[in-house]
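For reference, the structures are reproduced in the following blocks.
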Structure I
Amino acid sequence: MAEKYSKKTFIIKSELQLSTAMAYMVQNYQAALTDDTPLHIHITTKQDSRSVLQNRLYWKWLHEIQRSTGNSADDMHFEFKKKFLIAIYERDDQQYAEMCHAIKALKQSHSEQYKLVADGVIRETSTTKMTVKQFSEYLNRIHNFALVRLGIMLTIPDELRFAI
């Protein structure tokens, strides 16, 4: 039965595409009625992943900070994920928020495993899953931090100006 109702994704940008999706649902609905099996339909909006330009600007900034502070770009990447990225994901992703809550409970229990677990989560949390909007927020937070806390005015080359 699983093959009969395979997962199907439709990107709808026109009335023709909408009609095609609706026809598919009606056809499978009729078959599901016969089998007494409910259909589950999940509708979302597509959000573009962070852009290559945003990522280029991010790593440019990490290297600028490295030159000014002596901290490696990889160390700064880890620190910025801990300081800013985690909070963005925690705010926007319910499952991620639940995981963060569990890690905070681990910290409050004074568990020896807390630092190991927290650092592992930070290390594995990636910017690649961020939307363009989330990554813009992340970049703005880093830019502000560099200016206010580190006294570094990060450069934004013309070709990357639209990355933020």
Structure II
Amino acid sequence: MEKIKIFKALRGAFIIFALLIAMVWVKTYFYGLNQYKQGEKAVAAGDLKDAIADYETAIHMYTPFAGYVPASAQRLWEIGQGFERSGGYDWALLAYRSIRSRFYGVRSLYTPYKNWITRSETQIDEVLALQAQKDRESAPPQNAGNGPGKAGQPTAGRQGGGGGGR
């Protein structure tokens, strides 16, 4: 008789636990799905910066078997590619880093979608190289404003000190 009471209590506790887990999963799933839909609306309106935030949140709301998670990563990738093509390297980096950081953020016993982490890390390196090249090309020459002479060397009359040659 005592075993039956214990069994019923354990069964009830398990059912309550399972219901709580299901409620959390459902809430997380639908919140992530809603964020994905908000991202789609932002893209349609041409507001790519808000779309990045929405897709990033959708990935952060990862639940197993949620189709919006890889779709959000794909959309972030496409946004990053668009910014990269137009020379908006800072925004491209934000999109790629969003993919990487969100998938690192949702890992637990395993890391879902490791391929997205690898792809985004490779792309981040490429964009950083492009950005550095652009910065080098747009930087003024080293001797700009120094007048004639070699870069880094003072020209005659600019050496200062000594009260020299009146």
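Each value in this text was obtained by applying a stated rule to the coordinates, not by laboratory testing. This is a predicted model, so every value here is computed, not measured. Cβ atoms are built from the backbone, for glycine too; each structure is taken alone.
Name the one structure among I, II that helix-only ellipticity at 222 nm (-39500 (n - 2.57) for each DSSP H run of 4 or more, over all residues; to 500) of -24500 was derived from. Present the calculation step by step, with values, prior to reporting the outcome.
Working: I: -19000; II: -24500.
The value was obtained from structure II.
Thinking of I, II, which structure, once Cα Rg over 2.2 N^0.38 Å is computed, gives back 1.45?
Values: I: 1.45; II: 1.83.
Derived from the structure labelled I.
Taking mean count of other Cβ atoms within 10 Å over residues 65-72 from the coordinates of each of I, II, which one would give 18.5?
Answer by label: II.
Which structure, out of I, II, was distance in nm of label points 7 Å out along Cα→Cβ at positions 97 and 113 calculated from, if the result is 1.9?
Attributed to the structure labelled II.
With percent of Cα pairs over 14 Å apart, for residues 9-80 alone coming out at 74, pick the structure among I, II it was computed from.
Attributed to the structure labelled I.
The value 28 for relative contact order in percent (Cα under 8 Å, 6 or more apart) was derived from one model only; which of I, II is it? Please report the intermediate quantities before stating the final value.
Values: I: 28; II: 13.
Value 28 for relative contact order in percent (Cα under 8 Å, 6 or more apart) corresponds to I out of I, II.
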